[in-house]
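Have a look at these structures, which come just after this line.
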Structure 1
Amino acid sequence: MQTILGVTVPFFALVWFGYIAARRGWVPTEAVPAFNGFLLYFAVPAMLFRFAANTPFAEITNGRYFLAWGLSGIAIVLVVTLVAWRLMRQRLRDAAFYGLAGAVANAGFMGVPLIVALLGERAAAPTILAIVADLVMVGSVGLVLVEMDGATRRGWRADVRDAAMRIFLNPFLLSMLLGAAFSGMGWKPGTPFAEIVKLLADSAGPCALFAIGVSLVRPDAPLRSGILALPVAAKLVVHPLVIWGAMLAAGMDSFTTKVAVLVAALPSAGWVFIFATRYEADAGRISATILWTTALAFVTFSALVWLLGIETR
């Protein structure tokens, strides 16, 4: 367990440093858009491109894995949405975002660097595929549910068009597709392009983790709201269990299954909050969900690594 904590503690410590820095006023929360801009358009796309380009093409085009992950996430979105909407009497729009918060992992900012540190670069391909499935399949279904509640006042056509543009022109998705093209064609980026990618990619992990911590400081986050138990439990408990069963049913090997379960055990993705704000949903509670899942994941994720018998590199 000590060797496991030797990997997980530094990663979660960077999140904690960002949180403390924002709480103390050392880093203003107004800096979050600047962090996110650098990460979204430069650092994380460079990291994802590098991993995809250096991964065998067959590993990043695993259709069974892609479908198993995507369908599992969709199932969680639908169940959580139904429970929040029908049983807890929440607006459908808010319930759909609770579903997304319970089914979409922070695999881009946190998952790739953390899981690769634990399991090596072979773990990059399943993690990248999970990101693609979340963006294309799970996110799309969640936003369709949001649209069923009327979404914004601009009309459903404009909202659907806007959501599609945000999903399919996402720099993460585009960089992964470009990296897959390099892998499939056997291309190798030359200098100085390769060095630029390396510099940006190496900065992605530390900057992303620190930025996550800064972004968690939100005065409007109702941390004691009872509804939070639903998406938090779905994200940290139900999602890993469902993914484990789905991977076994899809016939995935033990290594790929472990990677998938660990990705599912990550905290809720930050982009769910961004979309909740955009669609005038319950952004405060979505923010609180992200905070709680991030704080609790240090314990649950580390325990899961130990339970899976993973020996750190």
Structure 2
Amino acid sequence: MYDLVIIGGGPAGLSASVYAKRAMLNTVVIEKQPINGGQVLNTYEVDNYLGIPDIDGFNLAKKFKEHAEKLGAEFLKGEVKEIIDKNDFKEVILKNDDKIDTKAVIVATGTFYRKLNIDGEKRLRGMGVSYCATCDGSFFRNKITAVVGGGDVALEDAVFLSRMCEKVYIIHRRDKFRGTKILREKVESIKNIEILYNTVTEEIKGENEVEGLLLKNVNTGKTFDISVNGVFIAIGTIPDTGFLKGLIELDDNGYVIAEEDGITSREGIFAAGDIRLKALRQIITAASDGANCVYSAEKYIEKI
């Protein structure tokens, strides 16, 4: 019987493991990927994590895990299929049908970005293709970028990029944005933002880095090229919470409804990181969630 099972080995899960070991909780971290670190592993360069400037995502994740290992954190490779609430404990069932009993669970499985699934997207990820403007925008100062999408995140990304980029295209497949009126009016007022309505991205071009986009007007069917140094894909994220349906409360998009303390609708189950419904999803906020969840889990364990 573990005190705590942490599902997910990204920044939230690794932060939780550090705080759990410092709290002397018998803990195991379950990660389904070959390497711990989560989406940060795919970040070419990180320059906004406090105290560790100019580091790539792989090495930052490595530091996180080394810290946890130094404190004696236990790691297990596996994918969780189901969590069963046994009232006084939780049963975590893996896809290979192994079962782990625990007093409390922190779920930190993260999200994955919706993809365009077009030529060049996967090959040039981290080389000009990004899914996070606030993470990677500073690498495109005085350059030309494009944002694909029409919701609030896409419009916010375009406004953010316009402050540092020479020019920003917004590529949207419809004839009007889905974002809020205030954001629509904002992007329309910024001189170095050009909006391409009724347009879809067919291909991301470039050999070793992004050099341009092949676009298509959905009304006329005509294709055309634009030159860009970077493209930010902002068409939404998908939380990795399918195994939680029916167990804890999720919103319509699958995000876990939980406050900063990580407490969910099910006692003894806590949510940390990008799966939690919140405004800002960054490495530092994920790490904060991990710490908060351990504090909440400690209080829960003490009373059972």
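Nothing in this text is a laboratory measurement; each read-out follows from the coordinates by a stated rule. What you see is a predicted model; the values in this text were computed from it and never measured. Cβ atoms are built from the backbone, for glycine too; each structure is taken alone.
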Distance in nm of label points 7 Å out along Cα→Cβ at positions 126 and 262 - structure with the largest value, from 1, 2: 2
Origin of the value -7000, where helix-only ellipticity at 222 nm (-39500 (n - 2.57) for each DSSP H run of 4 or more, over all residues; to 500) was derived from one of 1, 2: 2
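Determine which structure produced the value 6, 26, 30, 21, 13, 4, 0 for P(r) over Cα pairs in 10 Å bins from 0, in percent, calculated from the coordinates; the candidates are 1, 2. List each step's numbers first, then the result.
Working: 1: 6, 28, 37, 23, 5, 0; 2: 6, 26, 30, 21, 13, 4, 0.
Going label by label, the one that fits is 2.
Where does the value 2.9 come from, among 1, 2, when distance in nm of label points 7 Å out along Cα→Cβ at positions 22 and 94 is the thing being computed? Walk me through the numbers before you get to the answer.
Numbers: 1: 2.2; 2: 2.9.
Among 1, 2, the structure yielding 2.9 for distance in nm of label points 7 Å out along Cα→Cβ at positions 22 and 94 is 2.
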For P(r) over Cα pairs in 10 Å bins from 0, in percent, for residues 46-181 alone computed as 13, 38, 31, 15, 3, the structure of 1, 2 it came from: 1
Which of 1, 2 yields 20 [relative contact order in percent (Cα under 8 Å, 6 or more apart), calculated]: 2
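Kindly point out which one of 1, 2 the value 2.2 was derived from, the read-out being distance in nm of label points 7 Å out along Cα→Cβ at positions 6 and 54.
Numbers: 1: 2.2; 2: 2.9.
For distance in nm of label points 7 Å out along Cα→Cβ at positions 6 and 54, the value 2.2 is produced by structure 1.
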